[in-house]
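Pasting the structures here.
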Structure P
Amino acid sequence: MNKLNLSFACWDYDRVQALIDGSVRPNGIELNFLKMPVEETFFRMMRHQEFDVSELSASSYLIARDRGFPNFTAIPVFPSRFFRHSGIYVNVDSGIRRPEDLKGMRIGIPEYQLTACVWIRGFLQHEYGVHPSEVEWFFGGQETPGRVEKIKLELPADVRLQPIGPEQTLNQMLENGELDAFIAPRAPSCFLNGSPRVNRLFEDYVSVEKAYFQKTGIFPIMHVIAIRDEILERHPWVAQNLYQAFVEAKNKVYEGFNQTAALKVTLPWLVSEIEQTKKLMGEDFWPYGLQNNRATLEALVSYSYEQGLIKNKLSVEELFVKSALEQYTI
């Protein structure tokens, strides 16, 4: 029997590496892996649906589902997750020392609808009382001028959002003090280059993020895996077979972590980090599937709804291929 050939656009995470090198093969499927920066993958999938299977921004996916125009449906596989307290950067002259100090400030963002920005606005509002309407938002290119929103937004009237100038970058504006703060998944180059004018808001962000998880049980989901509906209509078995393969590939990473004779990852205290993570988050600390992610998914939907990115408060079951939500038992 010939295998079904599918293009697969994704970054080369360790948790998908087994799918890339072929040590895990989805039953009946041959994957043609296309490695690209996530921003390019998202842009091409959202605008043109170029790939059969694709990593996709969770926020963009929610907006597409809400508006009823997607030609793709996700399976509950989450290749990217990230606690985002580390993603808030401040100009040291702004006077911002606490999250509450962000009220009334000028904050730069690459795009308003970025998943990382949705999560950050969500915890700023719910944990620190900073509502999106209480700051001025500026969007545009982080390091290169000219970035625009991938999706046309219809935001609440009290949200003040405007583009930066055509020759400006958020990175330079932050360092110059034209912005008081900056929120994004990628660290600005001024911070990475050691500028004395830019710091993280949460300098001890690991402790803050661990406390957030202990309080909420939320490990923020950034990306999903989406399959073109045309594929699912012609081959409905693809969703479950791909889901099983992604789980198997992730479990190979866990197995590698359990090998302590030598370090597979270039981190000297990797074993200690894994042990601490398991103690806090459990053995399966990067879960796939619906039930173990319900609270996180419901929070993301709620934040997107509150922030005016989606008009309907979708149920989490509506987000995924139904056949990928059920697993057989023996």
Structure Q
Amino acid sequence: MSTVHNKKIVLNKRPDGNVSPDCWKLIQEDMDVDLKPGEFIVKVMYISVDPAMRGWINDVESYMPAVQIDETMRALGLAEVIESKNDSFAKNDILSGMFGVQKFCKLNSAYAIEKIDITKPSNVDKSMYLSILGMPGMTAYFGLMDVAKIQSGDTVLISGAAGAVGSIAGQIAKIKGCNVVGIAGGELKCRYLVEELGFDSAIDYKNVKDLNNAIASSCPNGVDVFFDNVGGAALDAALNHINPKARVTICGAISQYNASGLNIRAEIDYIPILFKSARLEGFVVLDYYSRYHEGVSQLSEWIQQGKIKSKEDIRQGIDHFGEYFKLLFDGGNFGKLILEP
């Protein structure tokens, strides 16, 4: 019987507030690679580390079932097929799917798994299939194009602008002729938004005395689209500056994910939305799964044309997953956070 030595991270206990190291447990095991008909096994090349994972470990109703105690931590990944008895996949195929935080994964279904042609476009790293050509890119693309319905000339304000989704969203908005203002933490990230990605301006929320005044100064003609990844104070401040018929698009609420006892502060002052005949709409990118090919095609074209960039922050070692995960919530990562197991 042939085996591979697997390492995986399982959920050890549910967090109350910030995720502590003892919420995770590293398991080492030998995995049988003798396959039954329909099965295949992959070696995970890259693991996507996302803020959404924080919601997946709460035992509450959500758009996906909660990860259970002692279950392998759910995660998107990019992997190579090493053995297959499944008609859909052959050895050496590169796949994108929910493989979890582990080095190897055995599956018996092709559901929600995509075969990736890593030769198209030709000038991308494999890791970009978890960033600009993966869920973050699709979130930014459909969130702006379908939900916010951006138009040339719009002023687009983006919170979490230096993150995996926000940085791509800002570039898409610029391509579409918008005035783009980003909110990010730290001088380095703000300079990156303006000097490297072409944002019109950036607000360093860590170093401004009053976020409300900073938005007023950066958006003197008001905000037509607020693309929110953060919630909390950023959402409160942005609503004070929306224009008539503004579109407030709720992509995430990272400021609230670690609320103790799941006591998420969801109250907002909806009066500006009423008085400005504005629209506030949340969305989950999985709603657009059947149309991912549209987003990948357009973003690939912009990459080839040099109109859009992607930044990945790749960390090594599955043993360190817990400390890497914390980076998402203290601003310690710069670019799409990816784990190379």
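Read-outs: derived from the displayed coordinates by stated rules, not from any lab. What you are looking at is a predicted structure, and each value in this text was computed from that prediction instead of being measured. Cβ atoms are built from the backbone, for glycine too; each structure is taken alone.
From P, Q, which structure was distance in nm of label points 7 Å out along Cα→Cβ at positions 33 and 273 = 2.1 calculated on? Walk me through the numbers on the way to the answer.
Details: P: 2.1; Q: 5.2.
Label of the source structure: P.
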For volume of the Cα convex hull per residue in Å³, for residues 137-296 alone computed as 205, the structure of P, Q it came from: P
When distance in nm of label points 7 Å out along Cα→Cβ at positions 169 and 281 is computed for each of P, Q, the largest belongs to: P
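Out of P, Q, choose the structure whose coordinates give distance in nm of label points 7 Å out along Cα→Cβ at positions 193 and 217 equal to 4.5 when calculated.
P
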Mean count of other Cβ atoms within 10 Å over residues 97-104 from the coordinates reads 22.2; which among P, Q: Q
Origin of the value 17, where relative contact order in percent (Cα under 8 Å, 6 or more apart) was derived from one of P, Q: Q
helix-only ellipticity at 222 nm (-39500 (n - 2.57) for each DSSP H run of 4 or more, over all residues; to 500) from the coordinates reads -6000; which among P, Q: Q
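Can you rank P, Q by distance in nm of label points 7 Å out along Cα→Cβ at positions 17 and 249 and just name the one with the largest value?
Top value of distance in nm of label points 7 Å out along Cα→Cβ at positions 17 and 249, among P, Q, belongs to structure Q.
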